[in-house]
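Asks: Alright, structures below, take your time with them.
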Structure P
């Protein structure tokens, strides 16, 4: 099979390309080599020479059409990434993410007789706050909205029921109502809904995978809007304290990039998930403070995180995956434990140099009163 990966020179895209090559497929990548991700806008050294790279913006219709002309499957990963940045670069994020996806779909429709599969990267961010239960009433599957501003101003971080009872996080299922709280998240919802709707209308098998918090080698250490593990690592490697919002006990579902690419390969090679959106996570919550501690210990750095006691507009408290649907439809379960994945990430970090730009990113949010 010949596969096109948009965003294929990036963190997740390049790992998927490696996996597909190892499985005997041909891989073409289209990527604009954004300097925020790729220093100097150069082809990254880690990108396998066997991968044909077309350097172009995903909205460049002629270039995209050329890249798509003879492929059997399209994996759409190209996106502007960064929840905080999306809140003040609204037009750019909407253009790249929502309109970029539209261009991909129109070009795919023009080649629908050949294309056997569309796979799109969605995101856990589209859920907003994760699923919760009320320990007093026994209610499960609760879908709370954002915590009230007045509550957060009092530095009360838990998600509360109407009577003030702290709710308990539980695995977030695909059935939870979607409540995206950032421009980035709205764009990711567009990604999956556009892809599934167009795929169904034109008879192109399509799958949306809702990635949870992906970490691993090749994350851009100079990009202050990438995943929290890479952001914390760049701070620690530069001798600076990681900046932690709220109290650091908020939890996410951290999944190794190698598990993510295995799920993608399974979705490409099967029709059991066609037309569906699936969570891809570990099903295990990990706190932000636990991530900071694991990285500091592994890097041999005695730096405690700086707990800001501040909150960012749109931030959620807890969200981790209900993984049952991916297990049922794809037979997928994450295999790499957090501790093992962190060890491998740390081994890679020892070979890297980091450029810490977190203070500038924090200032950009603070100037716009997106932190309080």
Structure Q
């Protein structure tokens, strides 16, 4: 076996650049900031959703996201009725993290060819996701881009993106400004790999391990394709229930790329000690061993079993966990600590990371 085959696999190896990304985006960020002079926003860049002040103390929250290379798994499986749920989830889960209630989403579907079977299945997933999130899809766009879009199966290449809006009273925005040492961190279980890190997962599972979407994996209890297409969990109901309770919600974090470092996107200058994380689902263990992929890289790229976190006062933690656990497991996973460097420590895993950085061995 060659040295390339025995060394660990990273996200960068799989083709996703994870260092100096901000430097490469400086021009874009500068242009976006310039537009704030045209019409100011209620929040600066860097939160899960943008918020526009529409007067009367009310704001419109806006977020946009896609499904990423999970689409290539759908193409390999020739099954397109689940990724619409992922598209809804990736958008509404961001909207709720600033305290907004999602209302509506428009979609953009770029296709190699406008095939009826493909579009019908995509629509079925979007409808299922909209029902789960309790939003509507009042419009969208289908663009035929045969010269730009290529798929695994001729004629079936596509990309899927959504832009979601919600409403929030500006006085009720959740940005993490009140988070303080001693607060409890509650984690809500993911449904699996969700819609992040699929480029690394595919490199390991398909290229290194020579598995296919039809491979039945005993530890998964189903085919690899079925596991990877498990839709991203939608957390709207439980988060809205928590927000509408009498429990003050100090911060919310959608655990996507950068993993638990997303906790540090809160405005407060504090640290986070995660001491009671659940065991990740078998799919993560399969990727880690099959690469191999270092644990620091795994916790940087994947949700590792927790899809959303909430920070509340410690005295309210059990009650908040009960509300958040209405649809899937929720538990107290750690504590907020005083830390001017805003480090996120995964104690049992021996990892520590800082905002905008990477997890490293402690």
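Asks: Identify which of structures P, Q gives the largest calculated value of FRET efficiency 1/(1 + (r/R0)^6) of positions 167 and 239 (r between Cβ atoms, R0 = 35 Å, to 0.05).
Replies: For this comparison of FRET efficiency 1/(1 + (r/R0)^6) of positions 167 and 239 (r between Cβ atoms, R0 = 35 Å, to 0.05), the top structure is Q.
Asks: Out of P, Q, choose the structure whose coordinates give distance in nm of label points 7 Å out along Cα→Cβ at positions 39 and 295 equal to 4.8 when calculated.
Replies: Comparing all candidates, it corresponds to Q.
Asks: Next question. Match the computed value 3.1 of distance in nm of label points 7 Å out along Cα→Cβ at positions 63 and 87 to one of the structures P, Q, and report its label. Could the numbers behind the result be given before it?
Replies: On the way: P: 3.1; Q: 1.7.
Computing distance in nm of label points 7 Å out along Cα→Cβ at positions 63 and 87 on every structure in P, Q gives 3.1 only for P.
Asks: Then there's this: Among P, Q, considering only mean count of other Cβ atoms within 10 Å over residues 47-54, which has the greatest calculated value?
Replies: Largest one: structure Q.
Asks: Let me ask another. Please compute distance in nm of label points 7 Å out along Cα→Cβ at positions 31 and 119 for structures P, Q and give me the label with the greatest value.
Replies: Q
Asks: Still on this structure, please answer the following. Quick one: helix-only ellipticity at 222 nm (-39500 (n - 2.57) for each DSSP H run of 4 or more, over all residues; to 500) came out at -7500 when computed from one of P, Q, so which one is it?
Replies: Q
Asks: Another question, if that's okay. For FRET efficiency 1/(1 + (r/R0)^6) of positions 175 and 287 (r between Cβ atoms, R0 = 35 Å, to 0.05), the calculated result is 0.60, so let me know which of P, Q that is. Intermediate values should be presented prior to the final figure.
Replies: Numbers: P: 0.85; Q: 0.60.
This value belongs to structure Q.
Asks: Could you tell me which structure in P, Q was used to calculate Cα extents along the principal axes in Å as 57, 47, 38?
Replies: Here the read-out was taken from P.
Any read-out appearing in this document is the output of simple, stated calculations on the displayed coordinates, not a laboratory observation. Everything numeric here is computed off the predicted structure, so don't read it as measured data. Cβ atoms are built from the backbone, for glycine too; each structure is taken alone.
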